[in-house]
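No lab work stands behind these numbers, since they all come straight from the coordinates. Predicted model only: the values in this text are computed from it and were never measured. Cβ atoms are built from the backbone, for glycine too; each structure is taken alone.
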Structure I
Amino acid sequence: MDPWKYWTVTHRDHDIMNPVDPGDLDEVLDLAAIPRGARVLDVGCGKGALLRRLRDRGAASGIGVDLSADMAADARRNLDVDKAGGDFRILEEDGAAFRADPGSFDLAACLGASWIFGGHRGTLRALAGWTRPGGIVLVAEPFWTRAPSAEYLAALDLKADSFGSHAGNALGGVAEGLLLLHARVAPGSAWDRYEGLQWRAAEEWARENPGDPDREEILGRMRGWRDAFLREGREVLGDALYLFRKPSASTAAP
C-alpha cells in the first residue's frame, strides 16, 4: 500500500492535521503577532490550514512543505496558490531535505511532524536556524502525561522515549536558546475530534470502496489505533502548541 494512502483516507475530513483546537491555534497565532508582509514557513504543512491563517494575519509570502502528494495538492487548492494574492508555494518533498538561507523567515513552524527532524529538539533547532532574530518559532508536539504501558507502545509502534513531558517540551526550547512566549495544551475534546474523525472517515471510505485492495489493512490499522486510544491513549498522551521567539539583541535574556 502507498504509505500515505492511510493518512489520506483517515484524514479526509480534517482541516488541521493534528489534535490542535482551532480556537486555540487562532489565539496563539494572534499572540505571535507576525508583522504585515511576513514571510512564513510550515514544514509538514498538511492541507495548508496554518498557512491560510497566517496569510489572513498579513503574511505576504510563505512556503509549505509536505511529502504526501495528496496533502500537497490539498494545500495548493485550499490556499488557491495560483489565484490568491501573495507569494505562497507548496513543495512536495521531504522536510528533512528542505533548504533555505539562515534567518529567511519571520515565522517557522512544524505542527506535529517532529519526526522529520528526529524529534522535538531537532525540530526546534532546524526551525530556529531558518528564523530571523526576533522572529517566531511555533511547534505542536505530543507529550506523555504518565508512563505508557508496553501494550500501548506496541499498538502504536512507539517507544517510551518517543516523546517527553510537557515541561520538557517547553523548556527544551529554552535550552535551545529560544524565549518561551506561550504553551497551550490541547483539551480532551480536541483529541476526541481528531481521533473520532479518523474512525468515521475510514469506516465510510471502506463502505464506499468495498473492492479496494487496501480496505482490510486500512480498517485493521485504524481499529487497532482506535482501541488503543480508548483504552489508554486519551489518558496518557497529550499535545500542546509551543510558541517561542528567537532572541535578537533587544530580546535576549540578560
Structure II
Amino acid sequence: MRFDFPSPSHVPQLRALWRQAFGDGEDFLDAFFSLCFSPHRCRCAFREGEILSVLYWFLFTCRGQKMAYLYAVATREDCRHQGICRALMADTRAVLEAQGYCAALLCPENEGLARMYAGFGYQPVCKIAERKVTSAACPVCLRRVTPEEYRVLRGKLLPPGSAQPEDSFFRLLAHDAELFAGEDFLLAARKSGQALFVPELLGNAGAAPGILTALHCRDGTFRMPGNEKDFAMFLPLIPDTRPPVYFGLALD
C-alpha cells in the first residue's frame, strides 16, 4: 500500500468511491469535481493502482494561519476495518505539516466517527447554536447574493477569530444552497417543501422567523454562532495553535 496525491486519471475511481460512501448523485459530483476538486488537496491510499481510501481538504484561514478542513473521508467497503483510514490520516497529517498548515479540522457525521477521530487526537471545538423556528407574520427583505458577495459579507459578520474558507468552497455552497443577505444578516438556505434548513445564519438571529415567511416556509432549522453544541473537531499541527472561535460551515 502506498499514499499519494491522485492524478486526473483517478477521477472515475474517486467518483465511484464517493457514490459508494455517501450516496450523492451525479449532479453534485459534477459540481464538486468541476468547481473545487484539486488533486493537491486530496490524499489516497493505493494498492496496485486502485484507490482503497481517500480524503479531501479545503484551505481555511484563521488569525492569518492556514488550517485544513478535512471532509469526505471514505474507505472502500471491502477494505474497511483494516487500519487503512488510520494510516491515511497519519500520512495526511505529515503532508499538512510539511505544507505549513497549523491545524486540521473536521466535522464527524455521528458519535461513532467522533470517537474514531478522538482516537486520532482530534478534540471537540467550535460550538454553535441550532434553533427550530416557525414563521412570523411579517417577512424580512432578502436579496440573493453571489458566492463572491457571500464571502465578503461573511468576513464582516464573523466573530473575531473565526475560520474563513477559500473561494471554491463558496462556489460549491452556492450549488447546494441559496445565498441571501438582509439589512443586518446573511444566510445560506436549503428549501424542502415548506421546511427550510439554514446551515449558516450570521448577524441578526432575530430575523429567522421573518426569513421563513419571506421564503414561503412554515418552519426551519437555523445554525448560527452560539454555545450549545460542538460542531467540529480540531487537531493542532503546530504547538499552541488555538482553534477557531467559530467554524460553522461544513459539507453535510
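Observations on the structure shown:
- Test item: helix-only ellipticity at 222 nm (-39500 (n - 2.57) for each DSSP H run of 4 or more, over all residues; to 500) calculated as -9000, pick one of I, II: II
- Here distance in nm of label points 7 Å out along Cα→Cβ at positions 166 and 198 was derived from just one of the structures I, II, and that gives 3.0; the source is II.
- Distance in nm of label points 7 Å out along Cα→Cβ at positions 14 and 238 derived as 2.7 - corresponding label from I, II: II
- With mean count of other Cβ atoms within 10 Å over residues 46-53 derived as 24.4, matching label from I, II: I
- For distance in nm of label points 7 Å out along Cα→Cβ at positions 62 and 182, the highest value in the series I, II is held by structure II.
- Look at distance in nm of label points 7 Å out along Cα→Cβ at positions 38 and 230 for each of I, II: the largest one is in I.
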